[in-house]
Structure P
Amino acid sequence: MNGSQLSRESKSTKIASIDLGTNTALLLIAKLEKDEIIPLYNDQIILRLGRNIDANNLIQEEIFDKVLNAILKFKTTAENFNVEKIIAIGTSALRDAKNGPQLIDFIYQKTGIKIEAISGEKEARLTYLGAVSGLDRKILNSKITVIDIGGGSTEIINGFGFEIKNLASLNIGTVRITEKFFKHSPPLEKEIKHARDFIKDEFEKIIGKFNLNNSILVGVAATVTTIAAYDLKLEKYDGEKVNMHEMRFETIDEIYNKFKKLSIDEIGKIPQISKGREDVIFSGILILRDFMEKFNFDKIIASDRGVRYGAILDMR
């Protein structure tokens with residue numbers, strides 16, 4: 001959608017929702033009508049906010065200006081849509097970093113937009129609300145488990161319809177696992193083993209606390225939507241085609257076994273892998289594959305929605 005199309009949007013009740021994640025900044029412009037979100041525009045900018053954050057718990061200074069430029073771009077887009085409200089949230093990297101409050105204040109002083117660094121539990125809750133908002137109504141009458149594999153953390157939430165039963169935020173994410181374990185490209189088998197052991201230990205935290213049996217698994221965020229686009233062989237990402245796309249465990253396992261043999265450069269040449277995600281996508285595939293195996297899920301449904309959708313629903 002170009003600038004002239006943006007400016008032609010007639011003024012109505014619209015909301016801009018910004019999700020500042022560990023790897024990617026996301027923008028959603030939408031209308032909220034009762035419990036239905038009508039998306040008007042989506043955008044993403046890969047910032048790698050959480051680069052090397054595990055080393056010293058600090059967001060690198062050069063990232064501040066990158067975040068500012070992204071927020072200013074999103075703000076201009078939101079203003080072109082004549083939104084009535086801009087909401088902005090930050091997730092794992094922002095809440096973990098010692099200088100997160102400084103970044104929040106810096107962005108507020110420069111843009112007037114106040115970013116809320118939300119807790120892992122709130123992130124999980126908003127993720128679930130966003131994910132189920134795009135599901136078929138027949139699925140809403142079922143037990144649902146949502147997995148959100150982010151850059152710094154992975155949220156696991158289960159519930160029934162819009163009602164959440166259990167939620168957890170685990171300290172495993174695509175950026176975190178990549179930086180912690182994968183020093184070679186393709187990764188060495190011993191690196192994969194160490195990563196899997198670490199991931200398995202995180203999964204142990206929810207055993208006995210969650211009842212995931214007989215639930216429908218729904219995946220949100222870039223790992224799952226990227227895999228779905230890859231499985232669909234889309235030349236250009238299409239959220240409508242990705243949303244509700246179903247993949248069996250055998251498909252995820254096959255993708256895992258292919259990607260673990262590829263170098264970062266080779267992954268970057270795959271059309272469905274957006275620039276800036278080629279070095280971390282394998283970690284996401286690994287987390288997803290091992291989660292499905294650990295908890296006996298034979299299939300997953302992709303959702304093109306997530307935190308930024310849930311943040312709008314949370315305003316009701």
Structure Q
Amino acid sequence: MQFDKQILSNILREYEIKRELRAKMLSERRLEVYKKVPRIKQIDALLKGTAASVMKIALENGDNPEDALKQLKEKNLSLQRERKELLIKNNIPADFLDDKPQCSVCSDMGYIGSNPCRCLKHAYQDKLNKQLSTMLPINDQNFQSFKLDFYPQTIDARIGISARENMRKNFERCRKYASKFNKNSKNLLFYGSTGLGKTFLSTCIAKVVTEAGFSVAYDTTANIVTNYETIKFNGVDIEKAREAITKYEKADLLILDDLGTEFSTPFTISVIYSLLNNRLMSHKPMIISTNLLPNELAKHYSDAIASRINGEFIPIRFIGDDIRKLKKK
């Protein structure tokens with residue numbers, strides 16, 4: 001798994017804060033207990049010196065320190081028993097002074113040696129899911145909840161099959177794409193009228209891809225252009241815009257929604273061209289959804305943009321009736 005540096009840095013900082021709070025709590029508890037039962041402070045000091053005692057015994061006894069180590073172990077166990085009895089006698093839980101990290105495997109370090117701990121991977125996945133859920137309704141929209149009921153079964157003369165059969169193929173294609181997603185995956189172009197499920201299937205893919213540990217950036221073309229304008233013209237929330245742009249450019253998968261609905265200007269065209277070209281050159285997969293037909297792209301944008309989309313993206317057509325309107329009825 002390749003971690004997003006910013007997300008990983010935030011998680012490791014949270015781990016550090018947890019360790020600091022835990023250490024502070026233990027220190028306060030020790031002071032409280034030592035004041036109430038001074039003998040426990042003496043026992044802790046003796047137990048802390050065990051390692052030094054082991055080294056001393058090993059040096060003094062040459063190659064055969066076993067007897068001395070055995071005696072030291074027995075003394076150590078005796079001190080632990082006395083400590084436990086004193087705690088219980090004074091109505092203090094036996095584990096009151098124990099260090100209790102949330103993860104017993106890595107002690108809340110996040111790593112075991114140079115390998116990321118299972119808890120770190122889980123925390124990273126959780127961050128990705130929360131980040132994606134702020135952009136897309138991933139809890140409600142997923143492959144399991146998808147239904148074909150709203151797509152008509154009559155044959156569409158344009159493609160020779162029904163909207164339902166066409167959508168069934170689109171669904172299977174998208175599910176396969178999501179399950180096998182990797183950094184060499186192809187680019188997809190979802191095109192068709194409004195309300196046919198383009199964003200829904202994009203969301204389904206995003207959820208599966210994120211759960212596999214890949215980073216996903218999603219936004220509408222209008223928002224993407226706005227963030228680039230903020231940087232260029234020193235608008236408000238520059239840091240927020242810069243963070244969003246970094247995701248657009250660096251995420252393992254970029255989902256660019258509603259291409260063609262943004263206000264078209266030379267700046268808009270230059271932003272879209274630059275983002276497309278940079279990701280294509282870096283071999284970073286994209287999914288674009290648009291109401292435009294492939295042959296309308298050059299008219300709406302430029303030959304350069306149309307050439308890149310039509311040449312580098314697999315077209316997936318959506319047909320049928322507006323599902324949002326059907327649901328309202």
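Annotations for the structure displayed:
- Source structure (of P, Q) for distance in nm of label points 7 Å out along Cα→Cβ at positions 124 and 188, computed value 3.5: P
- Computed 52, 46, 39 for Cα extents along the principal axes in Å - originating structure among P, Q: P
- Among P, Q, structure where Kirkwood radius over Cα pairs in Å, for residues 204-243 alone as derived comes to 11.6: Q
- Highest-scoring entry among P, Q, by distance in nm of label points 7 Å out along Cα→Cβ at positions 20 and 276, is Q.
- Which of P, Q yields -0.92 [log10 I(q)/I(0) by the Debye sum over Cα atoms at q = 0.20 Å⁻¹, for residues 92-179 alone, calculated]: P
- Read-out helix-only ellipticity at 222 nm (-39500 (n - 2.57) for each DSSP H run of 4 or more, over all residues; to 500), computed value -18500, structure in P, Q: Q
Here, each number is a calculation from the coordinates, and none is a lab measurement. Only a predicted model underlies this, so the values are computations on that prediction, with no experimental measurement involved. Cβ atoms are built from the backbone, for glycine too; each structure is taken alone.
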